[in-house]
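There are structures below to look over.
Derivation of every value follows stated rules applied to the coordinates shown; laboratory data play no part. The structure presented is a predicted model; accordingly, all values stated were derived computationally and were not measured. Cβ atoms are built from the backbone, for glycine too; each structure is taken alone.
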Structure I
Amino acid sequence: MSVDVLWLIFAGLSGAVVGSFLNVCIYRLPRHVSIVTPPSACPSCRRPLAWYENVPVIAYLVLRGRCRTCGAPFGRRYVIVEAITAATFVLATWYFGPGLALVSRLVFACALIVLFAIDLEHHLLPNVITLPGIVAGLVFSFLLHQWADALLGILLGGGSLLALFYAWLWLRKEEALGMGDPKMLAMIGSFLGWRMTLLTLILGSLSGSIVGVALIATGRGHRKSMLPFGCFLAIGAALAATVGPSIVDWYVGLL
């Protein structure tokens with residue numbers, strides 16, 4: 001077995017373990033509970049989980065997604081997050097290769113996964129993720145000699161959505177989005193720079209519009225339905241961070 005394959009296997013296993021921790025963040029942060037203590041427990045009967053019940057993915061499959069004491073379901077989100085995080089670590093390691101850029105993208109991806117899951121369930125983008133994320137993105141950008149691009153990304157990301165928020169509030173007397181969205185896009189800007197932040201905004205708005213129209217067409221929503229825009233920003237940012245330059249090159253080639 002080659003060293004490269006072993007490295008990818010290690011990345012996948014590490015990603016699964018990190019995904020287990022991200023599940024803790026996703027569950028506890030919206031509830032304002034410490035992510036350190038108490039130890040993981042069944043949400044229903046509150047029995048602390050044994051170490052082997054916390055083995056990522058495998059424990060969920062062996063237990064069939066249920067507590068072995070009370071039989072209550074854990075929810076599919078746990079195994080989905082662990083699997084997605086593991087796959088993300090493998091793909092990022094293969095795509096970027098070892099180095100500081102890989103560490104930056106993995107930290108960024110973990111933040112996006114947590115924000116996506118929390119916004120999908122609670123329509124909330126916690127400051128405890130977005131604000132430190134802005135700082136982390138700036139630090140990585142400085143180390144990678146991209147700090148000027150990162151600063152412009154923060155200004156474009158946060159400023160554009162703040163302008164939209166207040167403009168819509170002034171024109172329609174209602175909020176078009178939450179205050180967490182500008183902070184999240186500013187975080188994205190600190191990691192990706194202004195060009196990919198603009199692409200993220202375009203892709204996020206496009207995907208959000210498609211989903212919104214589909215919900216209206218199927219009778220599951222209406223014009224004033226609030227969609228978790230952070231989810232669409234996360235998808236747009238993931239695409240921008242990987243295939244963004246190719247998308248930009250393709251678009252420029254059409255002009």
Structure II
Amino acid sequence: MKAERVAPESVRGGFMVRKRPTFDSVAEERRYRLERLAGVCRVFGRKGFSEGVLGHVTVRDPEHPDLLWVNPLGMSFRKIRVSDLIQVDHDGTTLVGAGTVNPVGLRLHAAIHEARPEVEAVCHAHSLWGKTWSTLGRPLDPLTQDSAVFFEQQAVIREPRLTFTREDAAAFAAALGDKRFAIQVGHGLFTVGRSVDEAAGWFILMDQACQVQLTAEAAGTPERWSDGEARGLAIGLGSHDFGWLSFQPLWDEVSDEEPDLLD
């Protein structure tokens with residue numbers, strides 16, 4: 001794998017240039033994706049996104065894109081290691097690993113992956129602010145520069161609320177359409193990305209945006225960015241590369257402080 005961190009002389013404008021790595025083999029790319037998936041779970045655990053056995057993150061296998069890697073059911077986000085991750089098909093059949101998966105969550109994620117071949121990863125967790133905001137049944141407003149990222153990219157999904165069948169899951173994926181962010185009413189947030197880093201970066205930012213708007217509206221009547229300004233910010237700060245980059249400081253922290261996640 002080619003290093004993602006570059007030499008100090010590549011620092012421009014005060015920022016170190018970092019790019020998604022390239023790989024010499026499928027095995028190398030798979031290992032990278034699994035490490036990042038385990039890292040995302042650890043970061044979600046640190047941020048309090050765990051709720052019992054609920055919450056799931058999926059990433060495609062680089063060699064077999066119709067197969068998914070996912071966190072096991074019933075294991076704390078804070079404890080997940082690479083060796084704990086499970087490979088499944090879209091029916092939830094375990095192909096690699098010893099654990100089980102959340103069948104409802106896997107059904108939803110599989111439907112999104114099937115409908116959106118460009119989506120590499122899907123994140124969902126029962127975060128406090130995301131759950132709370134979802135009860136209002138409306139998209140986030142562009143109140144801050146950060147929340148403008150979600151402008152015109154949110155699907156508010158009222159039905160189905162529960163996915164008992166593949167048809168329910170397909171209806172959910174259809175309701176998401178070509179958007180990258182979903183608010184499932186009375187449930188919580190979903191984000192997708194072209195890397196698990198990106199999907200996780202958006203999920204964290206979106207949960208924070210929910211907290212900001214709930215807090216601002218409790219205090220008064222917040223002002224929002226104009227549609228034109230918000231649209232420009234969404235284009236500039238909402239790129240796939242920027243989403244990937246946003247997760248890298250969190251990866252640096254968790255991989256340095258909790259290296260056992262790589263086991």
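Can you rank I, II by mean count of other Cβ atoms within 10 Å over residues 38-45 and just name the one with the largest value? Result for mean count of other Cβ atoms within 10 Å over residues 38-45 over I, II: largest is II. Here Cα Rg over 2.2 N^0.38 Å was calculated and came to 0.98; which of the structures I, II was it taken from? Checking each candidate, the match is II.
When Kirkwood radius over Cα pairs in Å, for residues 22-117 alone is computed for each of I, II, the one that comes out at 14.7 is I.
Given a value of -13000 for helix-only ellipticity at 222 nm (-39500 (n - 2.57) for each DSSP H run of 4 or more, over all residues; to 500), calculated from one of I, II, which structure does it belong to? Going label by label, the one that fits is II.
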